[in-house]
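As structure tokens, here come the structures.
Coordinate-derived values only; no laboratory data. Predicted model only: the values in this text are computed from it and were never measured. Cβ atoms are built from the backbone, for glycine too; each structure is taken alone.
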Structure 1
């Protein structure tokens, strides 16, 4: 679909989670959206069968690549992003499940303010973007459609986050290119590499925003790469001081409460879920 960013899904080894991710992606994303399933030789035979089955049936404009051998999570994702040039790219973890309207609202976040370089949606396991409680592994929503309707009624303030979070993030291509992309030589895990990229983007004058009108579910956070926390502390001595107030004092508490109130006020998703306009108030 013209006007929407490319979606990149770095394929993981968990074929059950991948199957759920692709099903949710297909249901929650407009037909024709470009999607790239990028496999760093992580999937096994069952995962490859899941991908082949999905590619044969999806409404999305999907493609698939698989490396002959493992390159590494950060290096592989950086190569994929470089191949996208200066296009805006939404990176979706392969164990995440987007709610309806997620991509349109992330795109609207970037369009709202040219200074926003990364837009991260709410997530039940999203660290600083976690809902309903910050920094916790909250239960995944029982009714993603209903939660999407509540998100659509949020005020779209797009507040600042300390950094992008790895469950799902839309990266502005021009900003990413100028900042130099992901640092695969230093960081082992995508989570830390995204923090590093976010802090470089901030240093160049861009913003890392919470897209408070979108939601992506996930059952666990991205595991930290070995040694990554120490490397972040060395490169960015102020990182933990920047992160701690967010986790301890939760300056976005009012927004989290607002989403809960709106969710309570929403009814169940209509039976014609595929006809629901997720962007409508």
Structure 2
């Protein structure tokens, strides 16, 4: 069966992917109505999954051309951990072309590393999904197949950091304590109302979940109702595959899992980092953080 790519469709066989990104500062509304300044990549003419404003879906063998317009107040660059590093910066108000071949099949994210972890803490990142050449329903050539796949980007913010950076003050990352948590830029209940982030399945299917940690903390993702099989960690296939109900997604890591849908029902999936189910320390609706709802029929 064909793979379900949300929400980054593309024509099969396209060899050159040209995209225009703008790195911008915007005010983001939290689930508790607090408004906080964040950075984001905005894609001209497209969007990423959920509340993200950019996302890339490519195949092995493609050439990726990203023209980045820097509308922030400092120099940044464009990197893909595990695939593209050491790139030149682009000054505020300027643009630069970043051209690179699509890496090996798997899940990645892109960000800026000219500002260390600050860029990811401010929200400047997006998902890059690389499919094996000619395939739409396997994680990699000869790898596990699936009926549907979902890209789930994990991130968080510390409102004190965002306020400091926005007002040109320094912030010691040793004191980073996130107050808001997101999946695809959304918090619950918005995650449950978004077709890219609500995991909607049918009993008997195998679902690929791409857990991409674009934040600055680790996330032990816990599943209710199901066990999953870890297929790859940072694109490296697991040599011993066992059923798990909790999967650690480390810093800058991507973990692809296969979820066999063994029973119908509605079940949550969330981080076992307890504050991650809150919004600024408060349970909202009733869980305001990085909570994902899985629905199987």
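Observations
- Each of 1, 2 could give distance in nm of label points 7 Å out along Cα→Cβ at positions 69 and 261, but the derived value 5.8 comes from 1.
- Relative contact order in percent (Cα under 8 Å, 6 or more apart) from the coordinates reads 22; which among 1, 2: 1
- Which of 1, 2 yields -12000 [helix-only ellipticity at 222 nm (-39500 (n - 2.57) for each DSSP H run of 4 or more, over all residues; to 500), calculated]: 1
- For 24.4 (mean count of other Cβ atoms within 10 Å over residues 101-108, calculated) the corresponding structure among 1, 2: 1
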